[in-house]
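A.B. asks: Before anything else, here is the set of structures, which you'll find just below.
Every number here is computed from the coordinates shown, using simple stated rules; none is lab data. These numbers were taken from a predicted model, which means no experiment stands behind them. Cβ atoms are built from the backbone, for glycine too; each structure is taken alone.
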Structure I
């Protein structure tokens, strides 16, 4: 048996029609498990394809809920196919590239909160010859396309739609006021000329995954914030190692935000990048409230934030840092959650941040990030969390993305999406990336999902055991480790697991953001997709295939669990002239949130 075989959790894979819940009678007998009699979702796995639409199993249907550029208020012009809108219309319309999302029921109203991660320059500026912003209004349009959209929804004729002019409708953009909280608030590292007290900032952008707190707030997660900063006033400015660890360079990714706002010019405002890369808490029930950047939870390229309440009442948040060779983090609150208590709103400002160390023997530990373990101040740990993680020897991971905790027993899953540098080069901080443990393949093309179980079922424990739930691969092409684990076959194969979430009855939903070329190593995989898995049997079946060149990302459910909301991000990202999702014809491809329902009206999670 090879080392690769030893770390794979072996399971039998069930072929044919997939019934999650068929093992409910067995599960109900397991300690700590709830009976899953209502978990049955019967469907026949769909085949891969490269179509420009949504593919679902028979018995399910979908419709568009909100697309980039849809007005949130009356008086705003509908999306313009030629101009793609302007700064003013975009600021009052649904943002671009939907990602993490959550559904809230507030005062008998249905609210959907959605991250708008970024914008595809060649699409939003497709009316420009350069496919880039060419004037100030173009830049401001891009700024307004980022952030978070909060929309009230209503159900009409069995379709969800935006309620125009709802008092809860809100756009939080890369120019909106936000508050800095936690240990780093007011520290010199966060002080700028515009904010000499270091307590307030402008904007949140590149929010990827999300989280939800038990007190009813939304957590947006700032990821690739670095790509918006540049040094145009000093093009050859030498940047420090702290900038380089976070990917800050002399040139941005083509957004050109420094053109209209000096805070994105690092040469002029060297501390501004320190004010991005946080978990941002938003109260959807209060449209007048300021979003809060929770510095105690660390600064890195956050993917999502999975929040659980430990048995002792403390809040535990698991977070991945989505970059090659970076770490998985955990935050444990100092205080305890009490339903209805006013003090809950401060729980994310005081606690212990730690990073994961995975041992080869299947054990693991959470390594405390403190002044004693890192020789850094608490404020420095909050702002330079990656550097702190390197100092204590955390395990370099294959791009840790979404984390999901099982609602029925104490175990946690994390997507490790891929890593072309595994075993080849170190991470941005110089930490080695050896092959082994939860990262078993060199130049990892396909990704895997790691699972850990906290010691004694305690989310606050410092020890855990781990295994690999699935190792993605292509058994139609490979016969070695790149074929994947035993629960992968030619009928359910996928690459680059990214989004991850449990539904209320314990089904695990896997969303992908990978190579959709459908050739060579990825032959037969088709477009990005969403799959459903049983964490008890290990069986995995494909539920959805997305349109051309999209990422399937973001998932939430209506209160009655009869609607699943899913994000379709950047359709046609590389070849927009060949993609027209979701409206067909010659329309511009638009990122959209779709609603999926059962034709029989039953529950879907």
Structure II
């Protein structure tokens, strides 16, 4: 059923007699997979493997083939990316086996709550916080998805929004005239409000008065108070305090969450209501974590109140490690300080991690810049290895790529990226942090363009399919990238050092005499990049090759104390399977070293 008020929910009845899915002991053991629900699956595919592994012969959408690529690069295809594509909760539920076999252990789902009218397929424009958007399915579909995921050993993290609602009311601005009227931009003062929007989108309903239509205004009813919203107009300067806290995200209306210092914060009725709403969804659907949107744009005290209340509630259900992943854009030091202050578990959206990871693999960044991100102990004031292990979610692709401005491009959008996809995912999965894959990366999606829609191809085909295609899906478990990534993630599960170990970039040598860190020559680096993960007296050595066309051989330094002369390292994984099982002799070079070969654009793991 759809509640109209939070006050209607009987929490005691909701949780009585139920066993809730426990949290993982350590989130650094998990592998996340972020997908935009509208762009993932509509459930109409054929020729893919279901959750049990059987090939599905029903359905109407065939598997994508290379001949389908670029078949629909026309204005209609481009336009289709701006509106609803048709992905559903039940479609995702039917693809959990695909994710499980890839090695995903936690799926992060874009927001599913009911959206305002219009083209808000992305899910960040909520109109009813107590109902699931009918484009995606029903509340029961969400619960069934989580139940099925848990049966496969996959957890579910839901993307949630506290900072703002959708465009649920219209302004009646009285300043900043333009050719078409007035521009309601932030200047620190509230604007007049014309009214709540009705079901058709017109601002025709009295603002602050009770509304009966569940398709109008904002729900639950507790949020219909006029003091729910800041009503100070849109953000113009995204880094100006307090504009970035009080302003609207263009049409998305800022919610007033409270006031005061972090320690003495006074939560608003709206924040109390939203906190209770999300506690409801935890209990109703048995969720395992939240990714909290736009934490930068919330008062730290509001974020701390939410984190404390959610953690306590989840613990009351037996979820001792319910994870809150905070989207914190901006410089690293700001992200670190904010995360510590608000009490959430991990940070997401640290752009230099993404940028350094992508361009290291493509041979355009010094590896010390990327690995140095994880050793900034002076900035953190603590053991950097411990902090990064489970406090940062790492990725190299995402759904908006703010860091790239108007030049959006997935990793595989260029020729080097097409050949280096496995190396990129290996670096992501086998270095510090909680790794997060962005949907389609395991299939080599190459979306690019001036708008973030081009990073959001419909995995299931439809009118906005991947590779500028139409009507063909990409759930291909025979894809070479998918198969190699599945093998890497399988090994990660069995080797604690690859998940929890301390991390060291290793010096290399071409002649076995002169050692140094990989570096750029003439702005490029075509080289072996190797690192070690040390855990409880064991060492795992991983290496990638940034040369997409040629195998590379190098001497790689290893831990001097762990390996006696004459010992051997065994190849546990290689993108060239013929190397697996081969051994390398430990020799007295630069302390101790082994000579290894990494296939073109590939990865090896030794122990």
Structure III
């Protein structure tokens, strides 16, 4: 049986959300509240998914209450209901934005984001885009979008991804990259540095099998190729370029030390042979032109130097890459960029995913393209109405920390609510519609606000002359209800008997729709990696495709066309 929070737990979460909003001047953060809650209530940890969703909703409510009523109102609630939370922590101001970059000089900072274009960008890629582009603005620097597309077999590039990634990067950050660099266009630069490495004696061509070199690495012993002179190495290099060797027969290694503590750093491979006859590069201008390709650690290191990158922000899983590249930089006499790391972020609802697996699934027809709403791609999130501002705030709130974090999707939704709510017109959508006839005196029409907080957005005029209304079947069992913005009614045998136009009782408030204003429509919803199409009655409207609306008591949705909507996410709270 699914766990449900009791009243005491809900009150504790609400109070902590209010406390956080009070401390941070109306800007409570979901992660902060979850951290405090789990530290004090270890019994809630097994129910993290449910608790986190509840926290996200109550944080939004606390921030909205602070904006509407002021911080003193929040303080008065806590004084009356949870005074101990006022005693625990003195009010303080939350740090805004990212931490400062080390050794950064305004106007001279150069950052880069370097995806493999084996597919469009995913939710995880958004972190690199947001963090790096934000630092660009902070330091009036440059932001490079670089395509690391030198693997034609394991993660072959997807041709259409190049243009799509540039478009998505611009959409998310609000500004085009200052430079776009394509690694496969710059092979001669990598060859030049490989030859320099061989000529200077800190690289060599290794013809050992993978198994044989593994034994040397494990035993910390030099392979027979290591002592070749530069003349021999350059001769072997030319043979590699001519196609004398097959894939696996020869690789170029960076000479480090075979007794280094970390085995991954011992004479690591820099360039290898790929079978581009069988697996040509998908870019037609590249195709099968090259057979020797740089591995990512070498290519990225050389390119960072050539592009003048000053700061690298990357995942902590790439710390070994930093160590390898630092050794290479020392050989060349270069200065390695300042490097910062972040830990992994796991979203509960998505679990683990990779671009390679998504590509296989899309190509196998398991998903309807990269914008399928079940996928964690930027294309899918954009299709669902997730705003770039929401993604930006999600990643900026997490900032740069090496701690691994697990968060619910509701955290992103909370940020999206802030981004869309102020401008999202309201509409009614009635699921599992049941027809009722109004009984009693009532006006011929009702005016309903397009937005409860913005009169300037106008009013929706509902004609009640027919006297028939649609209600959701789940609401019918409540018997006595308040039809929002209209009347208190009693429900009996398909009749809605009006008891008062003014609200007299604390009846549940439900949404409804006059039959004269309703069209058949379908709401597309994604749950548990499945798409559900919900038929219902949609309020007649003139909003163009792409408009994000709030469906009363359901959530935010994006208009696909006049009769279909795609649910972005649930509302933070109901009417």
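A.B. asks: Work out the source of 61, 60, 52 here, i.e. which of I, II, III gives that when Cα extents along the principal axes in Å is computed.
C.D. replies: Attributed to the structure labelled I.
A.B. asks: Now for a separate question. Looking at Rg/Rh (Cα atoms, Kirkwood Rh), for residues 194-409 alone, point out which structure of I, II, III has the largest value.
C.D. replies: Largest value of Rg/Rh (Cα atoms, Kirkwood Rh), for residues 194-409 alone: III.
A.B. asks: Now a separate question. When distance in nm of label points 7 Å out along Cα→Cβ at positions 98 and 506 is computed for each of I, II, III, which one produces 4.9?
C.D. replies: III
A.B. asks: Assign the value -7000, calculated as helix-only ellipticity at 222 nm (-39500 (n - 2.57) for each DSSP H run of 4 or more, over all residues; to 500), to the correct structure from I, II, III.
C.D. replies: Only one of I, II, III returns -7000 for helix-only ellipticity at 222 nm (-39500 (n - 2.57) for each DSSP H run of 4 or more, over all residues; to 500), namely II.
A.B. asks: Out of I, II, III, choose the structure whose coordinates give P(r) over Cα pairs in 10 Å bins from 0, in percent, for residues 170-257 alone equal to 18, 48, 29, 6 when calculated.
C.D. replies: On the way: I: 14, 37, 39, 9, 1; II: 18, 48, 29, 6; III: 15, 38, 25, 11, 11, 1.
Answer by label: II.
A.B. asks: Here mean count of other Cβ atoms within 10 Å over residues 50-57 was calculated and came to 18.1; which of the structures I, II, III was it taken from?
C.D. replies: Numbers: I: 18.1; II: 10.9; III: 22.4.
Only structure I yields this read-out.
A.B. asks: With mean count of other Cβ atoms within 10 Å over residues 202-209 computed per structure, which member of I, II, III shows the largest figure?
C.D. replies: Of structures I, II, III, the maximum of mean count of other Cβ atoms within 10 Å over residues 202-209 occurs in I.
A.B. asks: Given that log10 I(q)/I(0) by the Debye sum over Cα atoms at q = 0.14, 0.17 Å⁻¹, for residues 282-473 alone, derived from a single structure, equals -1.11, -1.30, which label among I, II, III identifies that structure?
C.D. replies: Numbers: I: -0.78, -1.12; II: -0.88, -1.17; III: -1.11, -1.30.
Going through each structure in turn, the value belongs to III.
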